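Computed from the coordinates by the stated procedures, all read-outs in this text should not be read as laboratory data. What you see is a predicted model, and the numbers here were worked out from it, not measured in a lab. Cβ atoms are built from the backbone, for glycine too; each structure is taken alone.
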Structure I
Amino acid sequence: MDPALAQQIDAVIAQVPLVRQLDPLAPVPYEFITREQFRDDLIELQFEEVPEERLRAEERVLKRLGLLPDDADLLQLLVDLYGSGVAAFYRPDTKRFYIIERDQPFGPGDRIIVAHEYTHALQDQHFDLDGTRVKDLSEGDAALAQLGAIEGDATLTMQLWMLGHLTLQEQLEAFFESLGQLNDPTLANIPPILRRQLEYPYGEGFAFIQELHSRGGFDAVDAALSTAIPASTEHVLHPEKYLANEAPVEVGVSGDPTPALGDGWSDTYEQTLGELLMQVWVAADEAPTSTPGLPVTWPHAESVAGWGGDRLAMYEHPDGRWAIQWVTAWDSESDRVEFSNRASEILPTLGGFSTLGPMPSTSAPALVLMIASDAATLAALRDYVGSPAT
């Protein structure tokens with residue numbers, strides 16, 4: 001490596017601990033890799049984390065909910081999204097960070113990225129990012145909540161580092177470079193459900209950590225990464241609910257309906273979508289509005305602002321028949337009605353047969369939404385659940 005380049009990186013590494021108020025516990029190696037190397041590693045890591053069978057089941061769920069086009073390839077979309085948009089990354093398994101090579105001089109924006117990735121190394125040394133990570137693939141909302149805290153912290157730290165160690169001219173250079181990245185044509189072709197998951201940790205996650213920091217400094221941020229990890233994206237989207245310890249409602253689907261559906265049926269997918277992804281669902285085909293530096297505004301987001309908990313399950317038959325049962329719980333009856341009204345507008349636009357009704361035998365205001373490939377399957381699922389159609 002060019003010694004002058006290494007000197008720039010090492011200078012950032014030496015400055016970040018004082019900004020983040022965490023002392024390094026071990027040296028953190030770093031290296032440059034090509035974009036091609038990164039894409040290959042991304043595919044390998046993807047299947048280590050998420051088996052292909054699980055990924056394909058998720059793809060089918062998202063299509064049936066109207067969140068992906070019918071011809072979409074989820075794996076390819078993920079590779080395109082992260083393979084082109086990521087500039088650097090830290091790996092807890094190797095305890096080092098990687099900078100992806102590009103055909104431009106190493107500038108202020110790159111130094112900011114180093115500050116961000118080195119913050120992840122400090123987080124890992126103090127809070128064991130891999131050991132505390134949500135690994136249950138069916139708890140996606142909790143995993144996204146934790147990611148929002150982790151990335152929000154690194155984003156706050158890199159901004160504080162930038163303000164203290166870059167000149168105004170260098171800050172402006174980095175700012176205009178980041179604006180250019182927003183016009184990446186790859187992002188324009190990514191479905192909102194995926195782009196939302198990419199951008200939220202650095203937007204709402206940053207705002208969440210900024211709120212904690214303003215109230216309790218980095219001690220409060222440390223707690224959000226260790227002893228008081230946010231339990232849902234609702235906590236990140238609404239810091240006041242996190243601070244009030246408003247825990248998500250435990251929600252489950254109604255047992256195992258596969259015997260009632262007939263021979264050969266199996267439960268192939270379960271997930272908690274959470275308020276974040278439900279914001280995308282209720283927006284349907286309406287585009288969010290965004291202004292640089294301000295939170296993204298999602299159409300109809302108020303219809304899921306009273307989210308209390310949810311659980312979705314998909315059942316499939318080898319002959320191609322399928323059914324989805326999605327139970328949602330709400331903070332109040334008015335919140336339940338508000339979501340029900342919006343869901344009733346969306347269901348007719350989806351493929352298959354669907355129904356929506358109150359969830360029986362629950363203490364919280366709850367709904368069960370059912371979608372199936374055919375009328376007979378829907379009727380069998382509804383009979384098993386015992387929910388009247390509305």
Structure II
Amino acid sequence: MIVQKYGGVCLETPERIKQVAQSVAALAKQERVIVVVSAMGKTTDDLVRLAYQVSPHPNRRELDMLLTTGERISMALMGMALNDLGCRAISFTGSQAGVMTDGSHSSARIVDVRPVRLQEELDRGRVIVLAGFQGVDPVTKEITTLGRGGTDTTAVAMAAKFHATRCEIIKEVDGICSADPKIVPGARTWPRLTYAALREMCFWGAKVLHYRSIALADEQQVKLVIKKWGSPLATEIVREDKTMENCKILSVNSHSRIEQLKIEAPHLNAAFAQLDEHLTEHRLPRPQMLSSSFDHPAAKVVFAGDTDALDALLRTLQDHKSIKTVKKALSSISITCHGSVATDLGSRVMLSLASESIFVDQLLFTPMSITVCVPPEQRDRAIQTLHKLMG
């Protein structure tokens with residue numbers, strides 16, 4: 001069994017879908033295959049824009065109903081292309097495939113997988129084409145989405161359930177790079193990385209996988225391979241890598257947009273309670289928290305997230321009495337290291353940026369990463385500067 005996940009760029013046009021189908025059909029002659037597909041190209045972005053043209057505050061349940069159509073289009077077209085090649089295939093939505101989630105619209109988590117129909121069709125010799133990014137709440141029977149990058153999580157969950165030989169995440173880049181090749185043309189591709197390092201890289205902004213999917217793969221012992229379709233280059237994800245030097249810089253990643261809130265409260269606990277109450281009341285997905293601090297009489301919370309989710313949150317806070325947005329645009333830049341951060345790296349980061357007249361607003365440390373926050377207009381230059389520290 002092999003599970004393959006294809007990103008939107010790989011499926012951007014009918015011609016690309018047919019090309020991918022040829023590759024899948026060839027693989028299906030040797031292995032049982034489950035193909036998990038994203039929406040074509042920028043379909044999800046287009047659907048989000050469409051929703052906001054109709055409603056300034058789209059109902060999250062209805063938004064999930066809308067967004068799941070993108071993957072359904074991809075799965076149906078892929079199924080058609082495979083059958084035309086003589087490769088017996090059948091497509092399924094997340095709910096048909098038994099992907100059970102909690103009830104959090106726009107950011108649901110998989111709680112169980114019950115792939116009864118998938119097993120039946122695999123036993124009949126068919127290739128499964130599965131819409132990623134979606135599932136169903138078994139209690140309410142409502143359709144849910146897993147948030148951006150959710151197709152990765154779908155693929156990993158299926159690989160775990162079927163004890164797949166490997167789960168291949170097929171993207172538009174040559175495996176895992178040391179930086180975004182569009183910003184750093186000389187970025188290197190790593191042939192091997194640990195789950196811990198990749199999870200850290202993705203938490204701090206690497207767009208190659210969603211960090212939740214890596215945690216799931218690690219927990220379920222799913223063998224991950226990230227590669228570019230049609231390219232021999234790939235990155236294998238392993239539990240440990242004794243050949244790599246400890247404290248070696250692996251990557252420079254970034255959240256292009258981070259937001260800050262100031263919450264009036266007697267202590268940090270109360271501030272988080274207020275924020276949680278607001279998110280629940282408006283049925284908003286929880287953003288990715290990066291840091292928080294308290295300086296009486298207010299707490300400051302720093303977070304990242306998808307553009308549409310951040311916009312939705314900020315719109316609901318426009319008239320809030322005690323939760324205010326901080327009007328200061330920032331991006332985060334993170335250096336991730338193998339094993340742990342070298343003790344002198346923080347000083348080297350600050351001196352390197354200062355030499356380029358890039359002055360840091362915030363500095364955050366974790367055992368494997370150092371993160372700085374800088375103005376968005378300095379983001380690309382900061383990434384290029386810090387990438388040079390790799391040597």
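Matching task: 35 is the computed value of percent of Cα pairs over 17 Å apart, for residues 263-310 alone. Pick the structure from I, II.
On the way: I: 49; II: 35.
Source structure: II.
Out of I, II, which structure matches 2.9 when distance in nm of label points 7 Å out along Cα→Cβ at positions 87 and 271 is calculated?
On the way: I: 2.9; II: 5.2.
Corresponding structure: I.
Using percent of Cα pairs over 19 Å apart, for residues 143-222 alone, single out the structure from I, II with the greatest value. Please list the in-between numbers first.
Values: I: 48; II: 38.
The structure with the largest value is I.
Please state which of the structures I, II yields 10.6 when mean count of other Cβ atoms within 10 Å over residues 239-246 is computed from it.
Working: I: 15.2; II: 10.6.
Source structure: II.
Ranked by distance in nm of label points 7 Å out along Cα→Cβ at positions 287 and 359, which of I, II sits at the highest value?
Numbers: I: 3.5; II: 2.5.
Top value of distance in nm of label points 7 Å out along Cα→Cβ at positions 287 and 359 goes to structure I.
Taking -11000 as the value of helix-only ellipticity at 222 nm (-39500 (n - 2.57) for each DSSP H run of 4 or more, over all residues; to 500) derived from one of the structures shown (I, II), identify that structure. All intermediate terms of the calculation are to be shown ahead of the outcome.
Numbers: I: -16500; II: -11000.
The read-out was computed on structure II.
With semi-axes √(5λ) of the Cα gyration tensor in Å coming out at 40, 22, 19, pick the structure among I, II it was computed from. Could you put the intermediate results ahead of the total?
Details: I: 40, 22, 19; II: 35, 27, 18.
Working through the options, I get structure I.
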